[in-house]
1. Which of I, II yields -11500 for helix-only ellipticity at 222 nm (-39500 (n - 2.57) for each DSSP H run of 4 or more, over all residues; to 500), as computed?
2. Computing relative contact order in percent (Cα under 8 Å, 6 or more apart) gives 18 for which of I, II?
3. When mean count of other Cβ atoms within 10 Å over residues 68-75 is calculated for each of the structures I, II, which structure yields the highest value?
4. Can you rank I, II by distance in nm of label points 7 Å out along Cα→Cβ at positions 156 and 172 and just name the one with the largest value?
5. Can you say which of I, II returns 2.7 when distance in nm of label points 7 Å out along Cα→Cβ at positions 116 and 164 is computed?
Structure I
Amino acid sequence: MYLKVKDHSVSGEVFELIENPEYGFLETRPQPSKEKLPEYYESEDYISHTDTKRNLFENVYHLVRSFTLNKKVKLINSFIEKPSSEKRLLDIGCGTGDFLHAAQKNGWIVSGIEPNDDARAIANKKTNNSVFNIEQLLEFHEHSYDVITLWHVLEHLPNLEEQVNLLKKLLKPGGRLIIAVPNYKSYDAQLYKEFWAAYDVPRHLWHFNKTSISGLFSKISMNVEKIKPMWFDAFYVCLLSEKYKTGKMNFIKAFFNGFVSNFKALSTKEVSSLIYIIKNS
């Protein structure tokens, strides 16, 4: 066993993190059943499912999210070598649809997947009803998309290898898969240990590092082209981790720890969250 971690945000239950012997990622044990898993998302504090700005924390979250939208759109645009009216994007776990909306304004034909009913309803208002429930994934045609994105989503998906194979089928040959996930090898993960907010058990079923992502996708002939840092995540994660550890959000201490984590990552490359750009064969 690697670590015991408590669900700090919903149930208060304790879970174990077990290292996968083949790939090296950590697995949350026990994993909730398909029927029970939605119960662990039933919280007003699950911020990606809402556009609310009730307090300073939520306002900062949405401010950062707005800032990063342009960077995300710039990233996916970089994969299109010449202007095309048929550049297609699939965003899985799209939340309230802000990224899809921004991509749509940039000429992308978009589709989204969002299992949460309330978030999906909000997203559909922004994207002309381009967002579907998760069952729709099996209805999309193979080799349909130039880019598929999962922004902090892969760690939530049951049946990991099955999901990875499906992503490959939906991508066009030479298409890109963009995955953003927390990095349990980061300094802030080592600092906060069982209080590290990005473990987020049991909603996060898997906990990745660079080696495990490369191994998982190379097995199906998909290669990691590039790894990019998500610098803002260290501050967000440290803020929540402080709350879990001490019972209050200590902005000064959290900002300091986030800064130290990012500073150390300049040499180690182990940032709190990483973006993997993966090319299909």
Structure II
Amino acid sequence: MTRSSSVLVFLAIATVLVAASSAANFYQDFDVTWGDGRGKILNNGDLLTLSLDKSSGSGFQSKNEYLFGKIDMQLKLVPGNSAGTVTAYYLSSKGANWDEIDFEFLGNLSGDPYILHTNVFSQGKGNREQQFHLWFDPTADFHTYSILWNPQRIIFSVDGTPIREFKNMDSNGVAFPKNQPMRIYSSLWNADDWATKGGLVKTDWSNAPFTASYRGFNANACVWTNGKSSCSAAASTTPDSSSSQWLSEEMDTTGQERMKWAQKNYMIYNYCADNKRFPQGIPQECNLS
């Protein structure tokens, strides 16, 4: 089989998996954990909404913990004047030396673009921000935001387009999230002290309640239960099987070109290029990647 046909087969498999994700049920997979009724599971478990008003935001978390996975979620963000609001969607472990993989959507004035903020924490160390504008209106319809997290790399993708890769450089002394299981979290909250233009634009509560919507969750992942992973040693050594291919997945040439396109045209901040922030030299991983 040629490389191009292999890619087409893989894309076909991925499409089937994403399509099947519509059958995922939020009642089964998630708990609304705070917000006093502002988080709701609707449509027999097919839809979840989070709302924010002046009194409180809301949030949810996954019932399962995962140690590596390929995770998709479709989000439709707060429409209209969303300045001051933040919709966070991320993976995180617990403890002082936690790991975390972040998507955060920083709201803006009507007509101004959302900022998609990404970050990676390992062993409690973050400060690895990259920020993007999006090439579509994320409030007009649902779009798929994906995290591929395997032992070799973390890839952030939007509608199948990779926008960021963080490689495992543990052998060079750069900690990588690989030992701590993480849950999926999301929250909608007020951050008008910093979220929009550094806090200059405040939340206009006359537009409340603000609402973000979620559907199409899919997790092809290793579930962590009672100190053990659901992924067998056999699965990790047979990455060609459709059920475990993601464990060794990496970007092909097309993916690399798409990521370059996204970063060239839509990246608005990269910590690796912020010499003022790191006067003693940019972080080590910036030179290695």
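Readers should treat all values here as calculations from the given coordinates under stated rules, not as data from a laboratory. Remember, it's a predicted structure, so these values are computed and weren't measured experimentally. Cβ atoms are built from the backbone, for glycine too; each structure is taken alone.
1. Going through each structure in turn, the value belongs to I.
2. Values: I: 18; II: 25.
Of the structures listed, the value fits I.
3. Values: I: 15.0; II: 22.5.
If we compare mean count of other Cβ atoms within 10 Å over residues 68-75 over I, II, the biggest value is for II.
4. Values: I: 2.7; II: 2.0.
Going through I, II one by one, distance in nm of label points 7 Å out along Cα→Cβ at positions 156 and 172 peaks for structure I.
5. Numbers: I: 2.7; II: 1.0.
Attributed to the structure labelled I.
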